[in-house]
Structure P
Amino acid sequence: MEKEWIAAGILVVAVFAAGAYFYPQLPQNMAVHWGLEGSANGYMEKGIAAAFMLPALMLVLLALFFAIPFIDPLKQNYKDFKKEYNGLALLLTAFLGYVYALSLAYNLGYKLDMTQLLAPGLAALVFYVGILLGKAKRNWFVGIRTPWTLSDDDVWKRTHELGSKLFKAAGIAMLLGLVFPVIGLGVGIAVLIGSAIGLVVYSYVIYSRKARKQKTK
């Protein structure tokens, strides 16, 4: 088993252990959701669900990431971006662990601006997705999966080259959140949404142009 999976597994165990250790000290009404301004706006009564919902999600997502390369009909393509794929699984696990650590600290009484503190982690995650997009080969689970990218390797490649640049730009924009939390997150999300819509259109345009050229030959 690759070192990324071992490290991710250790992180999941550590997060469950931290939750169990601090559980007796957690308040009866636990903050579980925060607004853009960084303050809590959603609560749950203390219990297993509230305290361990995020660690459970980490475990499920890690198991899903591990299984995907084995169940994808295009599984042979994963070997070409295995390093980046494994890295994403580890980084996502680490990011969720970081979110959980912040939520524990908040519920233990530390006054935190969650939006500002999440900015660097979210920026790193989005930027890394940009790196992954530049390496990913055609598959059914990871990347910009439209009918047109999944039908043609060239359309996939060109769409993901653009997507890589856009996601990296969104990640950099999110770093504004260190100084301007709401603005940085808002700009980053706007870039991501715009990119997602634009990339779908872009893949269709490339595919259509290619199809027309083939008809005229």
Structure Q
Amino acid sequence: METINARKYSEQLYGELAKIGKCLSSSRRLELLELLTQCEKTVENLAHETQMSIANTSKHLQVLYGANLVRRRKNGNFVVYSLASKNVATLADSLKTVGEERLAEIKELQADLFQAELTLTKAKALQANKNALFLDVRPQDEYQAGHIQGALNIPIAQLEEHFTVLPNDQVIIVYCRGKMCSYAKVATKLLKKKGYKAYSLDYSYYDWVTDKK
């Protein structure tokens, strides 16, 4: 009888855990978690960033909320979502790490946008010695929520309008949301075409503060 109860206990626990796995089986919900790792956002903001309708965005967020992976609060007429805890950010990051390690297709897709990259260690050394300008090409709300110290914020959509504010005699290190985001690579390519010495930092601010290797 005790063996049967132990088996039932394990099945129930794994059954509950599988709810999170099922919740993460959607590429759209993974993208929403990535965006919420940057900062809290309204449904409308998330819909704009993912180019989904507000209705579809809301449905995906409700699934994440049902799995207790996100929190929500009212702010006037808007609903604002955020990650439920730091462990959710760690979970999403671990999933990306495993995917990059085990799925050849991810490496192939990343190779298509390859730009000269820097390691976190090298980037931090350049920052410590003040030998480079860090350029954050994320939206302003994400930059304001947290950014590499001293970084200049020019959202990717505005970059071509603001080339003149960037120094020609300094190394520029571009970063965005990490390896699943193409903004840094695209921005680096644009800067190089304009004659800037630019490198893509293929890590996010989250990676920077957690000292990910």
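If mean projected area of the Cα convex hull in nm², for residues 30-109 alone is computed to be 6.6, which of P, Q is the source?
P
Could you tell me which structure in P, Q was used to calculate relative contact order in percent (Cα under 8 Å, 6 or more apart) as 20?
The structure behind it is P.
Quick one: helix-only ellipticity at 222 nm (-39500 (n - 2.57) for each DSSP H run of 4 or more, over all residues; to 500) came out at -16000 when computed from one of P, Q, so which one is it?
Q
Quick check for you: by distance in nm of label points 7 Å out along Cα→Cβ at positions 70 and 182, which of P, Q is greatest?
When distance in nm of label points 7 Å out along Cα→Cβ at positions 70 and 182 is computed for each of P, Q, structure P gives the biggest number.
Read-outs throughout are calculated quantities, based only on the coordinates presented, and are distinct from any laboratory measurement. Not measured: the values here are computed from a predicted model. Cβ atoms are built from the backbone, for glycine too; each structure is taken alone.
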